[in-house]
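Trainee: These notes open a run of structures that come right after.
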Structure 1
Amino acid sequence: MTSYAAAQRLPRADRSDFAPAQTEIWDHVVETRRLDFMPNMFAVMGQSPEALRAVAAVGEHVRWHSALDNDLREMVICTVAQAVGNVYEWDHHIHKVPERLRGIVGTAAAEAEPAPVGPALRLCRLVASGEDVEDALVAGLRESLGDAGLVDLVVMIGYYQLLGSFCAVLGIEVEASVARVPFNG
């Protein structure tokens, strides 16, 4: 993966930049994320409203409608974020990881957690790092998560890899209101 750009390379779009027929895209993103502002990442993505619509729809599924439980979803986000160097997503999600795991998510210690957590986080790291995935790991995750859970996990990994590339290439700045937390070592 490319290094994170030192400065944001594109400006934020604003809702007023959207054609009247597209403002529902902006509003839907803010509403589904339960925020009173548009996060920088999505505001920059708003330079292409239809890209924002498509990407946000996948994110909406993996965050709120997938077969994975909330704690595992947050750990997946942070594991992929650390693997691809996405400080934006890491800083937005590390505080949502269960406190007892916050200091180890993204490390080998997290992968030693009982199934499905440890194996799922191992899959995240392997895929996000471009490493081979063994059949036994996939079979074990299929057994513990079911077919839908396995599909949702792999889609989620891909989604956060996409966001990692987007944030790195465009240098998406973390909002001042979000605490900066270094990656786990």
Structure 2
Amino acid sequence: MENTKRDMTRRTIMRAARIVYEEKGIENASFTDIAERAGVSRSTVFNYFGGTQDLLTALCGKEIEDLEAAYEASGHRGREGIVNIFDNLVEDTAEFPKLVTNILHTAMVSGSEDNPLKMIEELLARNLEDDEDGIKNMLLMGAYYGLVNHYHLSNLPFEREKMKEQMREMIDAII
């Protein structure tokens, strides 16, 4: 796939937005802040994204694309595939805890057809045997939400290796 200037600018804006949203919070970040961080004009940001919701949707979509690409590249399936999915999700959560939590919350209440959380659940389902009723899938997603919530409520630093270890323990308990 050829990387056009437009694609590169879009990715640059999205990377800048992740950093700005994490530093300032989504509610306090402006497109001017994002433009400054990306090294583009404010109008350029608006040329790519009509508003905050469009940008968050794009960030969420990119997260899912990256998650699925890492899963496919790993070649792991079954339990190891599930571990791979959550290891990558926890990596991003530890790097951008405020942003990922906000995206999760937005996705939970959105009800849209292309909900990124549904996509994660579908990816997990490919690796779960004997889960026709989806209980294991719900438990796995609930364990992840619980982990993130616990770190926020306890005001703990988001330490990726510790979080991955804890998530793996929950995966083992569930499957």
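All of the numbers you see were taken from the coordinates with simple rules; none came from a lab. Remember, it's a predicted structure, so these values are computed and weren't measured experimentally. Cβ atoms are built from the backbone, for glycine too; each structure is taken alone.
Trainee: Matching task: 0.40 is the computed value of FRET efficiency 1/(1 + (r/R0)^6) of positions 47 and 111 (r between Cβ atoms, R0 = 35 Å, to 0.05). Pick the structure from 1, 2.
Mentor: Corresponding structure: 1.
Trainee: Taking FRET efficiency 1/(1 + (r/R0)^6) of positions 55 and 119 (r between Cβ atoms, R0 = 30 Å, to 0.05) for each of 1, 2, which is largest?
Mentor: Details: 1: 0.65; 2: 0.95.
Comparing 1, 2 by FRET efficiency 1/(1 + (r/R0)^6) of positions 55 and 119 (r between Cβ atoms, R0 = 30 Å, to 0.05), the maximum is at 2.
Trainee: To test your reading of the models, identify which of 1, 2 gives 22.4 for mean count of other Cβ atoms within 10 Å over residues 39-46 when calculated. Write out the running numbers ahead of the final one.
Mentor: On the way: 1: 22.4; 2: 14.6.
Checking each candidate, the match is 1.
Trainee: Given a value of 34 for relative contact order in percent (Cα under 8 Å, 6 or more apart), point me to the structure among 1, 2 it was derived from.
Mentor: Values: 1: 34; 2: 20.
Considering all the candidates, the number was obtained from 1.
Trainee: 1, 2: which one has helix-only ellipticity at 222 nm (-39500 (n - 2.57) for each DSSP H run of 4 or more, over all residues; to 500), as calculated, at -25000? Intermediate values should be presented prior to the final figure.
Mentor: Numbers: 1: -17500; 2: -25000.
Traced to structure 2.
Trainee: Of the structures labelled 1, 2, which one yields 3.0 when distance in nm of label points 7 Å out along Cα→Cβ at positions 71 and 87 is computed from its coordinates? Mind showing how you got there, number by number?
Mentor: Details: 1: 3.0; 2: 1.5.
Traced to structure 1.
Trainee: Supply the structure label, taken from 1, 2, corresponding to volume of the Cα convex hull per residue in Å³ with the calculated value 116.
Mentor: Structure of origin is 1.
Trainee: Looking just at distance in nm of label points 7 Å out along Cα→Cβ at positions 127 and 143, which of the labels 1, 2 belongs to the structure with the highest value? Let's see the in-between values first.
Mentor: Details: 1: 2.0; 2: 1.1.
Answer by largest value of distance in nm of label points 7 Å out along Cα→Cβ at positions 127 and 143: 1.
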